[in-house]
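Next up: some structures, all given as structure tokens.
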Structure I
Amino acid sequence: MPRAYWKGFLKLSLVTCPIALYPASTAAEKTHFHQINKRTGNRLRQQMVDSETGRVVNKENKGRGYEVSKGRYVEIEEEELEAVEVESTHTIEIDDFVPQDEIDERYLDRPYYIAPNGKSGADAFAVIRDAMKRKGKVALGRIVLTNREHVMALKPLGKGLLGTTLRYPYELRDEADYFRDIPSPRVSKEMVNLAAHILDTKAAKFDPRKFKDKYEMALKKLVRRKAAGKTIEVPDREEAEEQPADLMQALKQSLGRRPTARRARGTSRRSAAQAPKRRARRRAA
């Protein structure tokens, strides 16, 4: 089993159990590159350089500064940062239980697997987990990670819990800044019905196993070929298909319909439907 990222306790009122957190996501399988000297093939190391003098700054002279005005910084010492650190109690104390559908997805940040740490707290862990399952609720608690306090949402996942840190409101941008200038055109009901039908034809169950990172696969192939001494040829880019200029036409083509043929069929149906009436009028005359 991987090493725990965090160990502590989960507390619900007077019920406490030891738990361990494990990151639920990883970037270990992604292709990573290093900066190298193209002439020697050696890896490059970055250095911190003074923006005014251009000289390399030694480690002992590096510090933190907050820009209070253009080009003016106030220096913050490590000891001063420690003074405002949130004291870690190594406990996730559950404050509230909320319906899952009330959590705006934009607030979801990093996922973690939560498991009992040892057999001694397994019973208490199972009680909290199963009670949440029965009520269909998500727990909200607070946890200190890397000196910062985070709100964490916890919900049952299999035999364990899934804990997801949440963003604070100040970390989200206001959607009105981006949606304000979107026009509100009057769209015909027929267009909406056609679009809804396209959605129906593409209905599926969520299956992340179908997700293929084509760029990552191409990167790995590129590295293998290059390491084998093969020549890499840049392929010609295919031109994008020309899109129909008319929205209705695009919708109908998406469903494999020919607008002209459909209109022709509609006309022939109307003619067939009206034929008995015309014959009746002729007999009456």
Structure II
Amino acid sequence: MRKLFFGIAIITIPYTVFSLFMYFIQDNIMFQPQPLAADYKYAFNTEFEEFNLWTPDSIALNALHFKVADPKGLILYYHGNAGNLARWGGIAEQYTKYGYDVMVMDYRGYGKSGGSPAEATMYSDAQLFYEHAKKQYREQDILVFGRSLGTSVSTFLAAENTPGQLILETPFHSIEDVANTRFRYLPVQWLIKYDFPSFKYAPEVNCATLILHGTRDGVVPFSSGQRLFLEFNPATVQFITIPEGRHNNLGEFELYHESLDLFIR
């Protein structure tokens, strides 16, 4: 009997310790901000303006507004969970080639934005920028574009508002769905502190929606993007599979650019 208890302890103690470890470090997995000095100077190839919006709780959020001549509208871009606008601004500015202005914000704690990142404030802060955008563009001319973690924010916005279009790059059904795939031997439902339930917002989205996902995505499983696709109105959504595409390299595939070009133009 003693040997039995000893054997169980050998298995359960490391498992419990590892589970607790994952619980306490999940904030660092979920949010990976890189702060920037307040006097940091952005440099891009496209004309842009840097600006701040203040939240109701007095937090300054930093953003970039890329501009083209005679824009067709605005691409409102919500980026992934790591980095800051020094990186994401360079990615977002590429979408001006479609004839749209582009606006991208840094979440709380990222870049020059104040505060600390949190799920609830990501949604409310994103809505703040959406309202700001509506003061300058007709709502039907606003295209909401989300990447990775930003896809949940973008799906929420499209459900709560009426933008012209929605684009989701490497999206997920929910954070729990992603965690269940990546940590399948852990009791994820008891450990996870975040929801980001994109699947709850998807049925309320009424605008044309494009989803792009690579089959070899090692961060957000391809299957999670497929599950989310099934939650949308089938009459308004299309799913583009990028064979061999990974999480951070879809822009290297011709099919990615062809699909964006057809959808946006």
Structure III
Amino acid sequence: MPDTLEPGLYIVATPIGNLGDLAPRAADILARADVLAVEDSRVTAKLLQHIGVRRPMLPYHDHNADRVRPELIARMTAEAVALVSDAGTPLISDPGYKLVRDARAAGIAVTTLPGPCAAIAALTLAGLPTDRFLFAGFLPSKAKARSDAIAELAALRATLVFYESGPRLGAALAALAEGLGDREAAVAREISKTFEQTVTGTLSDLSARYADSPPKGEIVIVVAPPGEAEAASEDDVDAALREALTRLPPAKAAGEVAKATGADRRELYARAMAIKDCR
């Protein structure tokens, strides 16, 4: 294997806790890259010490990204630049997508080295459906903005994944219970570390558990999708159809009510025609 890497951008996933989870290929890229674009040089220095190498590091984070990005893009034309976050896969709730976008626009090769991701790891621990899920990052800290964000997700038929901090966990769980209903959920913390823990229960149970005892460490909340909606009663369907007929012709009224209630459109149309004839 050559000592130098081809110029370009290398997206390197790093351990979320246990340094032993660093993939051999990721370690090789970190050891041979010309420069590492890092979220926090102190954190990445410990990882480099673990694999026994030293490499030049350039801070790249939310506060300096716009200023540093042009320099990194320029260096990628002749050097190998490895992008790492403090833990996990870069770009997942971390800055980076603009760097990838601009690198591609400049015709620079982009390579990803997949690996640890706290959101995916928590999904495997939660025991909740994984066939369809949404990663929603961190909820807003202010109550109104947080409630609005949760309301946007309430009807989504998918497992929801959030990142959260210990001091905010109780409030976040309470807001989720209020906005989503008392769904099954899991709180996973310190994944892959010595004190790894996953606690499951309803959102109200978890909210009560952590209300006065915020845990330490990195935290992921996983929330089950909503249950099947209760079928509308015949009286509700009939009332909806009668109301729709005051505004729409029978065919459109039947279509509107079918979409809203899940009732059969053809049966609704026949019922709509019968109601119309009785008027």
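Could you tell me which structure in I, II, III was used to calculate Cα extents along the principal axes in Å as 80, 44, 32?
Going label by label, the one that fits is II.
When FRET efficiency 1/(1 + (r/R0)^6) of positions 34 and 178 (r between Cβ atoms, R0 = 41 Å, to 0.05) is calculated for each of structures I, II, III, structure II comes out greatest. When semi-axes √(5λ) of the Cα gyration tensor in Å, for residues 130-169 alone is computed for each of I, II, III, the one that comes out at 19, 14, 6 is III. Can you spot which of I, II, III the value -13500 was calculated from, given it is helix-only ellipticity at 222 nm (-39500 (n - 2.57) for each DSSP H run of 4 or more, over all residues; to 500)? Derived from III, not from the others.
Where a number appears in this text, it was derived from the coordinates with a stated rule and is not lab data. Predicted, not measured: the structure shown is a model, and the values here were computed from it. Cβ atoms are built from the backbone, for glycine too; each structure is taken alone.
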